[in-house]
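Once you scroll down, you'll see the structures, which are given as structure tokens.
Bear in mind these aren't lab numbers, they're just calculated from the coordinates by the rules spelled out. Keep in mind that what you see is a predicted model, and the values were worked out from it rather than measured. Cβ atoms are built from the backbone, for glycine too; each structure is taken alone.
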Structure 1
Amino acid sequence: MNPGSQAVRAAGGPIRLRLQVNGHRREVDCFPMARLLDVLREGLGLTGTKEGCGEGECGACAVLLDGVLVQSCLVPAVQAQEASVETIEGLRGPGGLHPLQEAFLEAGGTQCGICTPGMVLAALALLREEPDPDEAAIRAALAGNLCRCTGYVRIVDAVARAAARLASGGPPS
């Protein structure tokens, strides 16, 4: 658990958390108020979800919780009980990378990699709601994700590329 776990422990004993993670039923013992971020990274070994600020401001820890984009550093583990969680690890399919992941690589939308998982999941949430977004919609959807390396131009281009690829019959998201 993270260094702030003493306060979490004071809130009660551990629970058995049961959830769907990337389509697989998982169970893990954790404290109810532990952060979902820590449960994913430490309890389940899914280190693709990154911790940036720990305050819900940067988007590095973004995951989809029952299809809704959330900052996992702000979500108590107990809120994920019997829920479905999608992380960056769940995007890669048997045929290889997801079109979003391919587009990020092609467009040069990744550099240090800290923001990339959250950016990709924010883009996925957008494309599920709006399959043909314009640049303004892409920028609005990514507004909760901070990147210090790319300047966003390549990231926006990557999302637009992925949208076009999916619209032309690419693999389903």
Structure 2
Amino acid sequence: MSFHKRKSGSSTSLPTQTKLSSLIGTETNGASATTGIVTALNNYKNTFGFSANPYVAADLTNTSNPEYVFNTRIKGVLKNRTNAPIVLVETKYLPRYSGKVLRHYFTISGYSHEYATGKKLMKTVDPNYMTAYLGSYWDPIGSKTTNGVFRAVYQADVSAGNMAMAY
């Protein structure tokens, strides 16, 4: 929401975490559905000026090339500065989590491709309640078989009925 508030220049206060969790339908154990996140965000589309590009929930498992679709969706909204993509991840596929297993949402705020080395990274903004993981990081993108953001999102999508992307 702060992305859209800054972009719109709105003087309206951001909704509280309590208000958002109510709109999302977050359960007492902290579980949330991506469709609930989309509903909550889009509730503020006119307030913060993104009504022309409302959020959608999507998965990767019904596409023939999920890696391409993932990268295209993320790069598209980042390039056009329309939305802040939110993804559900399985943290064990992110090297910085050192094998810790959580299902967790975070935002992607940047993309980098170093053409000289071929290295591709995504800047993630992690709201984790554990300070060891909280903050912004440049994580490798990875693939279906190598650890990184894509694999963490893809595996979260494959392992449960909850769509793994809001963009």
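Structure notes:
- Read-out distance in nm of label points 7 Å out along Cα→Cβ at positions 68 and 84, computed value 1.5, structure in 1, 2: 1
- Comparison of 1, 2 by distance in nm of label points 7 Å out along Cα→Cβ at positions 100 and 116 - largest value held by: 2
- The maximum of FRET efficiency 1/(1 + (r/R0)^6) of positions 12 and 132 (r between Cβ atoms, R0 = 30 Å, to 0.05) over structures 1, 2, that is, the highest value, falls on 2.
- Among candidates 1, 2, the computation of distance in nm of label points 7 Å out along Cα→Cβ at positions 108 and 156 that gave 1.7 used structure 1.
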